[in-house]
Structure P
Amino acid sequence: MPALTRDNWEKHPNYPRQALLLGSHANFLRFTQALIDQSKGFSPPAARIGAEFERLLGALRGHEGYEESKLYPFLTRRFGLQVWPLEAGHTLLHNRADEVLVAVRNAPSSGPVPAVRRALEAYRQALVTHLRLEEDAVIPLLLKLPPAEFDRFAG
């Protein structure tokens, strides 16, 4: 079996079991990029971007809740995973989200919203950094699990 580096994950027989986690991450990145793209034009207004961002936050907070209440504790017990950098990433994302919401609140009702775009870009950069760190820490451990153990954990 090849080393469990990122470029070898897809070759691992347990990789398909990671589709939900990795797919969620990819969707979060696509959605934040779409919001950034929307913020570059004159439409939609900042309030709509803010509403869409809040929907994204709902999904992200649910995802983080799963990670912090189930995934991280399991990997800590099973493999001794140090989760403080991952939890610190969640804290940074919450702070960046607050910055986006403040920028939305302070944005004009029409026209370009450069402050919203900058806040969204800072949020997305924190998200990219966090997801990369998290995937590099978590996926190799999940791939090491025997399929039956992963199924018991995930079920």
Structure Q
Amino acid sequence: MEIPIHHEKLQGQGITVRTAGFLVGSRLLSNGNPVKGKRGEYTLRGTHGGEVTISVKPSFLDPVPRVRIDGEEFQFARPLVWHEYVWMGLPILLIFGGGALGAFIGISAAYASSHIFRSDRSTVNKYLISGLISVAAVVLFFVLAGIIETLIRGTPRS
């Protein structure tokens, strides 16, 4: 998902932030082209000719990063609220009973839910789809755990 940045120092430059993917961090784009930067820090030429420093830092479980323009926090998307974090983070509880497999599935499900909460769907649909993702994560965990256990122990001989 790409989110435009509308800021007086960057008018007319087509600056957008591409949100993080599962294996890739957030990126800053100028007119659709990636901007080169180091560790989430970018320097661009501003509207009035001066340099503008943009910092793009990840947010925990939220695909939309925190952005600072010349040191000032820039809010270009509403922050997720605590109950959204709780709801989408429920699959992470698989870590406690499922070890590495539970952690992988739980974190993947929570990340998928975070994208749902950032979509344009209605509030009811967001919670419903996120809940289905959580249920699917639990089912997937038990199926994969069963398969792994069968492979390790082998099939019993009579």
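Values quoted throughout were computed directly from the atomic coordinates according to the rules given, and no laboratory measurement underlies them. This is a predicted model, so every value here is computed, not measured. Cβ atoms are built from the backbone, for glycine too; each structure is taken alone.
For percent of Cα pairs over 27 Å apart, which structure out of P, Q has the highest calculated value?
That would be structure Q.
Ranked on distance in nm of label points 7 Å out along Cα→Cβ at positions 12 and 44, which label among P, Q comes first with the largest value?
P
Check the numbers for FRET efficiency 1/(1 + (r/R0)^6) of positions 68 and 124 (r between Cβ atoms, R0 = 25 Å, to 0.05) across P, Q and tell me which is largest.
The maximum falls on structure P.
Could you figure out which one of P, Q the value 0.70 for FRET efficiency 1/(1 + (r/R0)^6) of positions 4 and 116 (r between Cβ atoms, R0 = 25 Å, to 0.05) was computed from?
Structure of origin is Q.
Work out the source of 3.3 here, i.e. which of P, Q gives that when distance in nm of label points 7 Å out along Cα→Cβ at positions 52 and 92 is computed.
Q
Out of P, Q, which one gives 3.0 for distance in nm of label points 7 Å out along Cα→Cβ at positions 76 and 140 as computed from the coordinates?
Going label by label, the one that fits is Q.
For which of P, Q does helix-only ellipticity at 222 nm (-39500 (n - 2.57) for each DSSP H run of 4 or more, over all residues; to 500), calculated from the coordinates, equal -24500?
P
Matching task: 36 is the computed value of relative contact order in percent (Cα under 8 Å, 6 or more apart). Pick the structure from P, Q.
This figure was derived from P.
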